[in-house]
Structure P
Amino acid sequence: MAATNGQNGVAGLQISGGAAIVAPVSAFPNGVPGNALIVIPVNKPTDEMTALMEQGPAAITVEMMWKLLGFNGPAVQVQDDQGRPIAIGLEDLLAGLDKHWVEQPDDLNRGRIYAQELLKHQRLLRAEQVLSKIVAKGGTGDDWLALGIAQLSQGTEDPKKLDKAEGTLKGAQNLMKDNPYPSLHLAKLFQQKKEQDKELEFVDKAIAIDPGCIDAWAYLFQFIKQKDSEDAALAELEKRAAGQTTAAPYIAIQGYYANDEATRDQAVKYAEKALAKAPDDPLAILCLSALHGQKGDLESVIKVLQPHEAKMSRDVRLANNYFEALFQSRQIEKVTKLLNALAGSPNKEVKQFAIERSRMVAQYLQQQQQQLAAGAQGQAPGQQRK
């Protein structure tokens, strides 16, 4: 089922026990399981690796592993000039992006791509340096926000960065008056400064800017829970939700309970409230369907999603959950009908999903036919299936 609660991704095959499976990544169309071990084929071991293998079993660090595999830093996936995925060492990637930007420092998009990778891989000081130059050259509100995040992320080790981040994030909010995230990051800043009144002030401001911002409601829930109690947090969000047309407060609450099996029934309760508040909200639909899926209640998943088939041509997450429930309950006729409808979607992601799942269903049906044929051949004469 597609993940909910603010986290994107899909759950693949669940592996347990002592057996091992060696298979290409393409064998897991729904995502590689989180507890899988990845086996990387090595075409030509380096001399250093060969020498190490000749000595027998050896314990190595993660950094040594990447080096032995021929990567300068951890391997990351990028696309070549033909759009094909390739693996490259992180240090080589960052060095290449740095060179690319230095060649044309007035090309702000080159700097943004470089800064994005730096932030992703926690190279915060260098990200701050790059983003500072972009902002100085006339950057957008998003550039100000990224710079503020880079500065804020360094605040734990260098408290002086918090003062810089405060000014930067306020500048970002002035440039993006409809974006709640500068205020939400300012709340995190005042959390580090241990100024609760200002922390709450900026959480409230983020919600006022965008009442549908689930992250802001989730922050408010955690803030009140830590300050007072979980019951107080629930009461406050329930009270505020009554005056809202958005399902966001309830989606935030269900996200708090969803990941623990012991509290999943509570998550379902609030997901149902979210859907009652906003019956056509795709995220509310997604949350409730995913929770039923986590409980193995396929019938409820189908019941929640069936009225929203039309939305699936625009939302691959809903399409995925519906497909999984139908396929796992072996309603192949409905699966085929769904995939045929999705194949005509103008949404590229949905269309690709339909193509990939159609192949998977075709393979499944072929295997079923082969098993039936093998069973028929194994029957004694005169005992053919009626």
Structure Q
Amino acid sequence: MKKTFRILTLALALVTCFSAFAQEANSLAFRAGAKSPELKDGNVTFRFVAPKARKVSVSASWLGYDASKLPMTQDENGVWTATTPHPAPELYTYNIVVDGVTMLDPSNVLVQRDGSRYMNSLLISGDYADLYAECSKPGNVEHVWYYSAENGMTRRMYVYTPAGYDRNNKSVKYPVLYLLHGGGGDEDAWSTLGRTCQILDNLIAQGKAKPMIVVMPNGNPNQYAAQTLGIPVKTDVKQYASGFDNYSSLVADILPYIEKNYPVIKNRNGRAVAGLSMGGGQSFYIAFRNVDVFANVGIFSSGLIGATAIGGAPFDAEQHFPGMYTNPSKYNKFDVIYLACGEQDNRIDGMLDFKQKLTDKGYKGVVWEQYPGGHEWKVWRRNLSSFVQLIFK
């Protein structure tokens, strides 16, 4: 009797196992049939399997994340679909909104993280967006832990090295770009949202940018690394003048580490610093406080410089650096001062005003660019693409 029971139990377990496997296989097959997103005939189609949902829509970046602009309709199999003309070439993000709940598209493995927000991505190729695609001659990205004496922390940064880089070949020296993220970001932002590696790979392969090392650190003084690692922030960090003037660690800790551990050019002609938003403000302080250290600076959509337009106190560079306007020769030593902003970004007036004052005072190497868009990555990716073609000439 016991033997019969064991056989029946085993048989039931096997049936249950195979049944579960069949259900999973059927589910996967069903989901595989829901290809999303699909680019075809100038359109993009999104599909989402949710038989019991009542309302599903797509929240897309090119539609201002307004889910009402791209509703989905359900068929008899429970598959929701939305088809729309695809937008102009660019790297976009989107989410699926199901009965008011925002979630990822499970059929799309391309996912980006912006702070604590996760989104699917969609690359529409063509024009400048081709720089965001993978290159046949890719470089590498290292996740590097280093010690920061300024706050007594072991911290993480990302380091991009170009195709052909050989750490043991000491005869080749590379220039270095120190690239800073914005508020809410971390060391992961520029490599994922900013497509830094793909941009550099493609421009270097095309001969439009010098082979360079790009250092992408975490610009939040209290973070050991990106929050995805689950490491609590440090509470007893050094007190800084502001959220923009808070990254002296780049020169004190990071630059010496890079120059000790990588074959790089160890003079100002081989160094550049740039950043977006908060990182743009940090780059302003770092560069103009260290004119003998950096020969190139890029400031993208800075909230510090564009403060007047966003409700802050008017920006006065002379106040931050006495002599900026009254004694320009003190700071007029850069090869490139790249200033840029989105045309729909309310920081643009302040940025333009700063650019005009530098030009009026005879500063050399001043470059201004503006692109359609607001305070967003599609502007900053283009800023980076332009900036790296100007430096280290």
Structure R
Amino acid sequence: MRTETLTIAEALKAPRLPLSGLMARACEKRTAQWGGTITYSRKVFVPLTNMCRDTCTYCSFVKAPDDPAAHYMSPAQVLATARQGEAAGCKELLFSLGERPELRYPEAAAALEKLGYESTNEYLRAMCALVLAETSLLPHVNAGTLTDGEIDMLKPVSASMGMMLETVSRRLTRKGMPHHACPDKTPVQRLRTLERAGERGVPFTTGLLIGIGETWAERVESLAAINAAHARHGHIQEVIIQNFQQKPGIGMANHPEPSLEDMLRTLAVARLMLAPEISLQAPPNLSARHADYLKAGMNDWGGISPVTVDFINPDHPWPQIDALAVATAQAGLTLQERLTIYPDFLKRPDRFLDPSLTARLANMARPDGLARVQALGATT
């Protein structure tokens, strides 16, 4: 069975290769590492703030302070949402938020001051600690670019962290492009965060957003950068390949979405380029072609919530977990629930876990490191 790693030169030629052959090779590599198991995380999503200092032209999540929907969630709101998720059997709580809005908007700084904090990430740390103290959930933070000090501050209160690299294309930061005037989306800042997380032993999620105007070569370069960071530090748990979605009201409302073939080719090449131990994920709510995704070599469906919407793509509801299990079984594979931290990382607690989290994780994990079966708050 093949466990090959595609070189950059070979990946650059992939658009000219038969898709069926790439997908078959990707599945062979997946099976060699992951067997017949496809995983997902049962999670609850908490959009701590939807204000952000960046203005990406494909984003509908971010709101300016003069929008009535702009907010910081209060501690009571965070805890209420967390308890909804806990009651529905969730084990992971994902904090999603805009990046550093207080540096752009006086209104955001004033809202934080009223809450008793100087920065969004300080408030995020406090809310992670609240979730740990008051619920059985494991926080995962998706806070974007982070400094050394912010990672050190957040690691003791989060089991894992994430930030979509999206692309290493500096071209997309030029005027008229989707990352123009987005200081946190410059490739050098995203790559520095990947490095900092690796140096500090943070189990990390990253990925690509495809179809925003990048070239195939830029996709390959982005995958190579992720793989190189993992080769240095061994910290990349999973890579997400996410397809751009049109949404009303965004700057790219009329920009074409990537085709299914484009998505499958990118998934297959990602599997073949990346180290085999890196989990490969595709959002199940952004396509109904679940069987095709599985045939492209992915092994994880990511976070699926029984209680909260996908706040980044609210028009795309999560699939029912039971229905996804059936689709996975029809492909000859088995759906299994995992924690926010993957089994291999649980085996190296000195490197990847804060001591304050080890007991909680031990109680939540099966002997093989996947999640114990849990529903409606009961563990069996």
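Quick notes on this one:
- Source structure (of P, Q, R) for helix-only ellipticity at 222 nm (-39500 (n - 2.57) for each DSSP H run of 4 or more, over all residues; to 500), computed value -19500: P
- P(r) over Cα pairs in 10 Å bins from 0, in percent from the coordinates reads 5, 24, 36, 27, 8, 1; which among P, Q, R: R
- When distance in nm of label points 7 Å out along Cα→Cβ at positions 99 and 235 is computed across structures P, Q, R, the figure 6.3 traces back to P.
None of the figures in this text is laboratory data; all of them are computed from the coordinates on show. Please read all numbers here as calculations on a predicted model, not as lab measurements. Cβ atoms are built from the backbone, for glycine too; each structure is taken alone.
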